[in-house]
Structure I
Amino acid sequence: MKRYLIVGYAVACWVMFLGVFAYACAFVGGFLVPTTLDGPRSDPLWLALAVNVGLIAVFGVQHSVMARQWFKRWWTRFVHPAAERATYVLVSNLLVILLFWQWRPMGGVVWHVEHEAGRIVLWTLFAAGWLLVPLASFMTDHFDLFGLRQAWLHFKGEPYRPLPFKTRALYKSVRHPLYTGWILAFWSTPHMTVSHLLFAALLTAYIFVAVRFEERDLKALYGEDYERYTRTTPRFAPRVIPRGSTGPARG
């Protein structure tokens with residue numbers, strides 16, 4: 001019975017993520033949902049700023065701390081190891097829902113693109129970012145990332161085995177296409193408000209910090225294979241000029 005419960009729990013957390021992800025797309029894009037990033041300011045600026053920064057900070061701390069190996073070793077004393085990743089997904093979902101609920105629009109316009117071609121380009125990049133996130137997860141192992149593989153192996157009575165190090169599809173050109181998708185999704189908008197700018201800037205800063213901790217764990221897990229990968233593959237954007245060619249290359 002316990003094995004069935006863990007599988008059901010993992011599936012429920014994953015389905016919850018799908019709903020949160022869809023709502024997040026509309027929340028950031030400003031369509032179809034009752035709460036969005038943008039809107040007139042209804043609270044004092046200092047209060048709105050404090051609440052919004054606090055919401056993102058809590059999410060960032062949880063997202064990084066719960067992913068660290070030292071935390072997992074402690075946490076799995078209370079949570080079954082097969083349900084550990086699904087619980088991480090659940091807590092992340094709940095904190096994002098809290099952000100949806102408590103986010104305080106701050107008013108103000110940073111930029112507004114009226115030219116139709118410019119709007120089409122930005123909305124296309126916005127859509128590309130939101131599509132790239134799930135696509136990138138399937139280029140590694142989507143089901144391991146969301147705790148389904150762990151629960152399924154436990155259901156079959158098999159021990160968990162870390163995934164082998166492989167570089168598929170976009171991972172051959174960039175180390176973190178999933179993060180590239182998030183950055184595109186956060187920044188690509190024809191109507192950038194102060195609230196949206198704060199949201200995009202803080203989460204982008206978090207990505208740049210968190211990726212260093214993530215890569216440290218990956219180097220510890222995969223050793224020289226990942227070290228070599230970091231030396232030859234840029235983090236977020238493919239190189240325009242191959243390594244070894246004359247001229248600057250961007251990473």
Structure II
Amino acid sequence: MSIAQHAERVDGAAHEARAIPQFPDGSMDPDMAYAIQAASVARRLRRGERLAGVKMGFTSRAKMAQMGIDQMIWGRLTSGMLVEEGGDVDLARYVHPRVEPEVAFLLGRPLTGRVTPAEAQAALAGVAPALEIIDSRYDNFRFSLPDVIADNSSSSGFVVGPWSPPDTDVSTLGMVMSFDGQPVAVGASAAILGHPLRSLVAAAALAGEAGLTLEPGFIVLAGGATAAEPLRPGARVTLEVERLGSVSFRVRGAA
């Protein structure tokens with residue numbers, strides 16, 4: 001099958017919320033997987049969505065351990081993935097939906113390629129608490145690293161809270177994610193590569209290798225600070241982040 005055919009298969013699974021088999025073992029490497037991801041997301045853009053930013057994946061030891069992965073990956077965010085803060089998330093749109101607590105960056109200046117943390121900081125227009133909805137479209141939630149990358153690094157939705165000034169210190173912020181007021185994950189922003197800003201630096205480098213510039217107005221999700229939690233029907237999911245405030249959404253639909 002061609003890149004375009006693989007992309008159609010992966011995009012169809014995400015668009016129709018249906019599971020598909022893994023790619024055959026050894027059938028693709030990460031470079032091919034990223035090509036499939038790009039072609040898959042391009043299909044969304046042709047349907048009228050716009051590129052809204054990028055997400056980083058496997059940026060904490062908890063996530064690496066949960067998924068059995070030992071390297072960072074990235075994916076693309078589109079306008080169709082954005083969920084209004086406090087709004088509803090319909091389980092019918094997903095296959096194996098989970099949620100993880102994140103820090104979001106809003107870019108005020110272009111950023112791409114090899115940059116220093118100071119340059120990344122200077123490019124910011126704001127920082128915010130965020131929740132990312134991840135969803136692997138593969139049967140039985142089983143996949144290899146290239147499978148995940150091809151499937152847009154499992155990124156499926158995101159909710160962003162209030163923006164704080166770009167110079168807000170996000171290095172060691174306490175984070176508590178709750179379902180209906182009961183904590184299900186407790187962590188700190190330092191779990192994201194020791195400092196979330198390092199994730200932004202990595203995002204600029206990885207996107208730059210693909211010829212993508214992180215544009216003003218783009219949102220960059222720094223990666224999960226804890227392991228992801230499966231969504232529960234009817235739950236109110238809330239993330240509270242020290243100094244940044246809170247963000248939430250309601251889960252609708254049946255499991």
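Throughout, read-outs are computed from the coordinates displayed, never taken from laboratory work. These numbers come from a predicted model, not from an experiment. Cβ atoms are built from the backbone, for glycine too; each structure is taken alone.
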Of the structures I, II, report the one carrying the highest value of relative contact order in percent (Cα under 8 Å, 6 or more apart). II
Work out which structure the value -7500 belongs to, where helix-only ellipticity at 222 nm (-39500 (n - 2.57) for each DSSP H run of 4 or more, over all residues; to 500) was derived from one of I, II. II
The value 0.55 for FRET efficiency 1/(1 + (r/R0)^6) of positions 96 and 232 (r between Cβ atoms, R0 = 35 Å, to 0.05), derived from one of I, II, belongs to structure I
Match the computed value 8, 34, 39, 18, 2 of P(r) over Cα pairs in 10 Å bins from 0, in percent to one of the structures I, II, and report its label. II
